[in-house]
1. From which structure (I, II) was log10 I(q)/I(0) by the Debye sum over Cα atoms at q = 0.09, 0.11 Å⁻¹ calculated, if the value obtained is -1.10, -1.52?
2. Using distance in nm of label points 7 Å out along Cα→Cβ at positions 523 and 539, single out the structure from I, II with the greatest value.
3. If mean count of other Cβ atoms within 10 Å over residues 59-66 is computed to be 18.6, which of I, II is the source?
4. Ranked by relative contact order in percent (Cα under 8 Å, 6 or more apart), which of I, II sits at the highest value?
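Rule-based calculations on the coordinates, nothing more; no lab input. For clarity, every value in this text was computed on a predicted model and none was experimentally measured. Cβ atoms are built from the backbone, for glycine too; each structure is taken alone.
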Structure I
Amino acid sequence: MFKSKINSKLLLNAWNDFERRIKYRIFFAFAGKDTDEVYDPDFEVESDAKRKPPSLPAYINYGLRHGRNFVMQTISRVPDDTVSEPKDRLAPNPKAISLFLYSNQYIVTMTDKNLGIAVSRRDWIIEKSLDLLSDKANYVEIHELVANQIFEHQCIKMSEIAKLASETHPTHSRQLGKFLQSQVTEKDERGFYKKHAVPMFYGIPKIHKTPVKMRPIIPCHSAIQNPAAKYISKCLKPIIQWAPTIIHGSKDLAIKLSKLRMVPGQRYFIVTGDVVAFYPNIPLDDCLEIVEAFYTKSLLGSDRHNVLDFDEEEMALLKLFKRCLRIGNVNLVTQFQGKFYKQRKGLAMGVACSPDLANLYGLYFELICGIQSQPDIVFYGRYIDDCLAIVKATSEADALTKVGTVQFDGCVIEWSASRSHQPFLDMLLYNDIYGDLQYMPYRKARNHMERIPWASHHPLDVKRGTFIGEMSRMATLSSTHTAYKEALLFLGELYVQRGYPKELCEFWLRKYAQERWEQRLRESRPARAEEVLVLKSEFNLAWNYFSAKELGNTIIGVWRNYINLAEQGHMGSVHAPVLSSNWGDLGRVDPDLCTRIATTDGVQVMPDVTKLGFERSRWLVSRKRTRNLFDFTTTWKQVVLRGMDRAASERVVTQLRAALPPILEESTQSLATMDVDSDSGDSVNSVPSAWREGALGNFGRW
């Protein structure tokens, strides 16, 4: 991460955003079930930040005003970043790197399994991507006009779904409707859709495979239908958490394995399975039907068996779910090298709900075969496409036969069994000399072991937190203290090689090692939204002068002080405006959340913000990283991928201008502009609708 100057304005910007969010939070906490919508931060869209927050009782606003004053006082203590420092000799030179990559036609990408970065030849990237897209079983090339028809259809359907959510959703209503509408392409003044956001296809190298292959990605973060996929993912999360066969990560697996009880003297085999090309091989229609059935069952609960028992709200939820499920996963279109492709089958990596759908598809068949109820299957779990079983058997063949009952329609699972050891995720599972199952950290082949280097301008607390987080991970992945100590020894040496002071690493190891070991299997309870209050910003030295805890104490102290004054009846001229009975935009409030106060008009009730639990909340600053070196590689990738095409295109345009009459000069200029802007979805073969209509209208005259 590159060095950035001290910017005290970040504190004020974070406060302005926080003040808006906490006003909504207080408003909805008081309104409870009497409001027609419930605020959900997952459904927030950018336009919400421009909407005026609700009005609250005066004493609450007064406490927030003290919070603003605290922030301004902190800003006044932040020093100016005027001291010039010598140039960091270890800092990379982005210009030199970009020139090197462009001159050699190299592309920097991430790798599959998160093994580090890879540097590949431009021709190889294009060749492997085209190999994937030329697979007629998975993709079909379509004309731009057909792609635009699909996009316009998606826009219409998403607008209809947004209207349905706004009118019928029992809890989120207008907010969800606006969220579902957020990626619909805008229209121009004539009513035509503007340029659609098209997912740009790319692949990441599988460097752990021989020969190296590519994993296809269709990034749908800005796609028209992406909000529908996000809504589906949120709806399915409770079902995923309940699923008995799904592994939620290495810690979840370690906790489950620690509860196993092995019978001494029995022969146990460690069996792992890999679902080959899981996402693209899932039959999409069958998968959507299975997921719909899971969601319907979750709405029915355990006491009902038929959708005819649904009330009006439940029917509205089911209808919305069905429509979002289909629009979010059907007719996926991507673009590569100026051409459009439609995915013909399966799920796409890059769609928000794909992991959830794949998990539930596998869960369906696991429940049918009853793998976990089989007496010789001591343990069975699956992390998306990786399966793990501990099987009591007489031989490897016997173990493979017993887990072979797990079969997913349309998919192939490659099983492997061993009595000694097997890698799974980032663990190495093995049977010790006593026949007990143990595990230790495992490094996949060709893992680059990349870490934040000491030369990076991450704050020191972030580097320390990263190191401690890895200590926690090593503890979780180790079933014995000996394995944990060996892992820490390797960890310390790794960070020293990345430039960290040896004495500092040794200090962190001494201070935190035992605590991490003792807490390794503690089942952490996810923090609820009401327990955390967060100011959102980015890494900057200005935050070294700020204390979120003191900010919280300041605001809550003011609220508590005025509530105490109101309860005691101190309604003098000084406090009366702050303790007025005006509730702002609040309507009816739960009496349990109110406090009786004495006013000049007699005893009244006032919404009591101290009863909302903010005194028990943690006040935090969430800092996202600023631009780092890898961010530049994304831009350089586009330059290298399209640089040669652009040069060729410019030569063609030059030749056209020399050959065509002046009436076509403007058209060829548009043609050149579209090719230059090819990374946003335009190309020589991608003509905007307005230009196309003009060309067709003048075709006869030309």
Structure II
Amino acid sequence: MIADARQILKAKFGYENFRLNQEAIVNSVLQRRDTFVLMPTGGGKSLCYQIPALMFDGLTVVISPLIALMKDQVDSLRLNGIPAAYLNSTLSYSEQQEITRQLSANKLKLLYLAPERLLAEGSDFMSFLKQLRISLLAIDEAHCISEWGHDFRPEYRMLAKLKDAFGDVPVVALTATADQVTRKDILERLALRNPAVFISSFNRPNIRYRVEPKRNSFDKLLQFLAERPQDSGVIYCLSRSGVEKLAEELQTEGYNALPYHAGLVKETRARHQELFLKDEVKIIVATIAFGMGIDKSNVRFVVHMDLPKSIEGYYQETGRAGRDGLSSEALLFYGAGDVMKLRNFAVVEGNDAQTKVNLRKIDKMAQFGALTTCRRKYLLEYFDEEASGNCGSCDICQSSVDWFNGTIIAQKALSAVARLQERFGVVYVIDFLRGSTSAKIWQEHKALPTYGVGADISKEAWAQYIQELLTLGFVSLAEGQYPLLKLNARSYAVLRGQETVMLTRSRVVVEQAPAKGKVPYEAELFDQLKIVRRKLAEDENVPAYIVLSDASLIELAAYLPHGRDELRRISGLGDTKIEKYGQAFQQAITTYCRVKKLSSRIAQKPSQFRKPPRKEPTSDTREQTLTLYKQGKSLFEIAHMRDLGLSTIEGHIAHFVLQGKLRASEFVDSRKMVRIREVLDNMGHTPLGPIKEALGKDVSYGDIKIVLAHMEREGVA
């Protein structure tokens, strides 16, 4: 069956090979097994049900939350020669009747619906579907069913009835963002039966993450946009008024920008969205009402003017950039004031559990904004994925940092927290340290010895230092609506002079212009091909990226294919698209090559995607780790001293456990080792992510790697 699936992948969609876990997921669905798919935005989730849909005899019903997503998917499928349709409120009665007729005649392979349409009370549509041969149910944006998710939609709760209504029809649930709690909730609420669970890497290596202080954010935004005059992007604001104001200001500055939020008239929203999708407008300024399910592949940047409410929301919104795999930017303007504003909105009356979850998510987002360590590592570890300590492509990892010994500054801050009996938040502590004469400072606090000891440090600098102390774990925030500073074990170690605190004095980002593609290409031809694509898209009345993505155009401009057989080597060009558009693109390429005296380079194109060879650490660097460990240094200290990620150091240790030079029991206690071995025995050769999830938060990836090495040495792994 998989061989047939690969043939469809190439013939219909134009790709030689599956990506990430796509092949295993497709195989699971073809086995008619309930399947849960967590795959990053742009990872190719839709192919996981579209290919089985073409292989099953009957109809695949896709539950989708947004009209724009349905239209986008159906337009794309039709251009690939696949019979698909959607039913929603944008269609006239006669159009809906025609689709119903096609369904009855078995003329369609995929039908996209909103959950309300499928399960509306008093509707006979469910009865109608039961008369058809339904082969597969696909639930897109499945996180919408969970209250713990970042985009809960009550209507999704009705989907729990699907299993009862359609008996043995397999269900595939798909989402791009869900933490452990949300994943568990999705599986339970959809009542999936013994589901196969696939969790792909959350890493989007083509996205560069960057955070700037919020002060003068509009001027910084103008500079950012001036460097990308031809690029398409989304700018998110927290409020509708913020969206309107920013869109107007950008228009005044000469930018082609339009607003989008739920308060606009429905027709206006639809028109603005269509103009953006068709590249007639380069910039959309929006609230989070815009974007879920938007499949525009050539978004080159996403900017957040305000702090998002959660890492999940931030990850999904930034994931709308670079869906074609080309280099893209995610810029966030961060200010402590946003944190307080969001915390005030986080309280859910009568639901303390939800309030607690909301506040925790906001605090995690605040930590991301104030990081002094790799942002990509933070994002991946939030989703329980192991990551190295330096990604090389976020602002932190591309920065030159001036560190200094900030132990005395830390002791002043921690002493202030202690003297104030851990009853106040960051703003009050800073005012107290600076000796503020404001009436809000309690009179009795002005008599304390720590009052005013930090008057020589600015308010902004104190805010940065305290946030660094929070990020580094030298002080904690109390849970609840009011984020009070609390001391912990490391706080007392610093106060007793037992631990050194390194803080940052300054950070200079080394700017790197993002590459437009993975291979050298003819830029002039690329621009000509975009003109050809735009004309074809206008004829089809679809967005240009649906005809062919920027990534595919770059391949055309790089490898200069001649003839139908060579065009088939280009990713994204299936048989149907070659038949419809091949001649137009071929003519532009042939003319360009004749003028420039160039010939085809298709022989230089790799026949398939290949993972770059993994760099094994040299024996020298491993030996350095071993030497430091034998000198009594902890793994954390070694990582800090060598400027390496803790996971790298743990990998070195696992290597020496495998060699027999170190014992696993030196690093993992016996009870934990027994638990890890039991899970490894049960799960077999599974990626570390699911193993880590099964073991819980008290077991690290390092623990697992060390036990694996121990078992391999024993000959049982």
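1. Values: I: -1.10, -1.52; II: -0.93, -1.34.
Checking each candidate, the match is I.
2. Working: I: 3.6; II: 3.0.
Answer by largest value of distance in nm of label points 7 Å out along Cα→Cβ at positions 523 and 539: I.
3. Details: I: 18.6; II: 22.5.
Structure of origin is I.
4. Working: I: 20; II: 12.
By relative contact order in percent (Cα under 8 Å, 6 or more apart), the leading structure of I, II is I.
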